[in-house]
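Nothing in this text is a laboratory measurement; each read-out follows from the coordinates by a stated rule. What you see is a predicted model, and the numbers here were worked out from it, not measured in a lab. Cβ atoms are built from the backbone, for glycine too; each structure is taken alone.
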Structure I
C-alpha cells in the first residue's frame, strides 16, 4: 500500500486551504505546490474537477507547454466549479493530494486553488497571485470553450469576455467529435469574432480525445481495466481507496460485504478532523482504515463511532 495516500497532516493542510478560500470574497487563488523560481512569465492554467486526473489531462498539459512555450502549467481546482457545484466521487482533498503527487515528478507543473468558477474571475485571481506582467494561457477543451462563450453564464457577456481576453488567451483542444471544424465554426459566429486573436487551437491525438474522468469513474466502478488511462499514482489510489466502487460490490481482501471503503475513509477523515491535534500525533490513518474495514467486531465498532471523540476513545482504549 502507498503510505503517501494516508498522510493526515498533508490532508488536513489541504482542507485548511480549501476552507480559507471564500467564494464571497474577491477573486483569489493560492498555490499548493512549490513556487517556481524565477517566477513564470508564460503561465498555463488547466482548470478542472480532476475526478480523477487522467492521461488526457496529462497529454493536454504536456502538449500545451511545448506548443506555447509555457514556463509552468498549473492544474487548478475551483472551490466552486461551474455546473458541478455538488461534490461527488472523490473528495476534494484527495483530488488535490493526487495532483500534488503527480506534479512532484515534473518541475514545470504545479497545483493551485481558486475561489471562482468563471474564467475571467480566475484570470483576475492569477494576475493578483503572480504579477500583472505574467502572460496567462487557459488550457481548455472544446466543450469548455462552448461554455465560456455561452451568454447564459453571464449577466453581461461582452463585458465579462472583454475582461477575460484582456487578461489571458485560450488554448483549445479537440474533444471527442468536437475538432477543428467545430472550433472554426464556433469562432466564425459574429458574436465571437472579436476574440479570434486570443483563442488558439491545439490538436490532440485521437488516443486521448474521448478519454474523460466520467468514463474512468464508470470503468473503475465496473472493475474493468483502467490503469492504462490514468497516471500510475492515480491508478494505485483508485485500487486502494476504491472511491468509485459501489457499496457491497467488492468482497475481496476479506472485507465485509456491504462496506463502502471510500465512504469509511471520508467519514473517518471528518471525525479525525474534530480531534486534529491528537490525530496528527497519534493516528496511523492507513492502519486505522485497515482495522475499520475488517469484517470483525473491532471493525464494526470503529465504524460505529459517530464523533471524533468517540473514535479517539476507541483507538486509545
Structure II
C-alpha cells in the first residue's frame, strides 16, 4: 500500500508540473500574441546613420557605448504622410524621426514604414540636418514624397533660427527600402532668395501642426493675405475682412493692431485664421513658391501659395 501511495503521489506531482508548464506556455503565448497586436503605428526597425534602430511606442533608447551613461535616443517626430507605396492595398507612411546622441544636436531623418501582412518594414533614414525647422511633408506626383523644412545660412550659429526654406523630393524603392532623391526640374520652381512678402497676394492652403493635425480652408481661395511696403497687411476671409500692421526683423514677423469687420458668419474659419496670424513668429519661402509662417516653438506651419 505504501508503495502504491508513493507511486500515486509521484504521478500527481508529474501531472501538476506538466499543468504548470502548460499554463505558463499558454500565458506566454497570449502575452506574445497581445504584444503583436499592440505594435504601435510608428514602431519598427529602421536604419539610422547606418545603425539598426528599433522603435517601441515610437521611441528607442540605447547606450552610446557598452556601460556608457550616454544614451542615443531616437523618437517619432511627426510630419506624417500616408500612401500605399508598394501597391498591396495597405496604407503605408512616411514621417520624420529625431535622434539625440548625448550632445546638443538634434538630427532629423525621413523614414518610411510599410504596413505588410507579415508586419511592419522600416526603411533607411535620410538625414535632413541638425536642429532644422521642419515644415510639411506631402505627396507629389505618383509616389514622390515632398519634404519642406528650413535650415540656417552657411556659417550661421545654431543659436540662429533657421530661415532658408528647402524642399527635398524623395522616391522610395520598396525592394531595398531606401530613398532616392528626385531632381526638382518642375514647372513653377521658385528661388526663395528672390521672393518677398509684397510680391503677390498669398492664398492660405493649409496649416499643419506637429501632432499631425491639419486645418484646411473649407472655402476655396477665400483666405488671401496681402502685404504692402508700408508695413500694413490686409486679408480676405470666408466672412469679414481683416487688416492691421506687420513688423519684420530678419526672418521674424509679428502681426499687430489687427482689426476686422463685424459681420457674423456661422461656421466661419475666420477666428482660426486670425489666431494663426497673431501667433506667427517667423516666415520663409520654399522652392515650391510657398510662403510659410512658423507658429511658436515649432508647433506648426501656416502654408500660403
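Values for this structure:
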item	result
Which entry (I, II) yields the derived value 59 for percent of Cα pairs over 20 Å apart, for residues 163-234 alone	II
Which of I, II yields -13000 [helix-only ellipticity at 222 nm (-39500 (n - 2.57) for each DSSP H run of 4 or more, over all residues; to 500), calculated]	I
Value -0.56, -0.77, -1.40, calculated as log10 I(q)/I(0) by the Debye sum over Cα atoms at q = 0.11, 0.13, 0.20 Å⁻¹, for residues 139-258 alone, assigned to which of I, II	II
Mean count of other Cβ atoms within 10 Å over residues 51-58 derived as 14.8 - corresponding label from I, II	II
Relative contact order in percent (Cα under 8 Å, 6 or more apart) - highest-scoring structure of I, II	I
Parent structure of the calculated result 110, 49, 40, given that Cα extents along the principal axes in Å is the read-out and I, II the choices	II
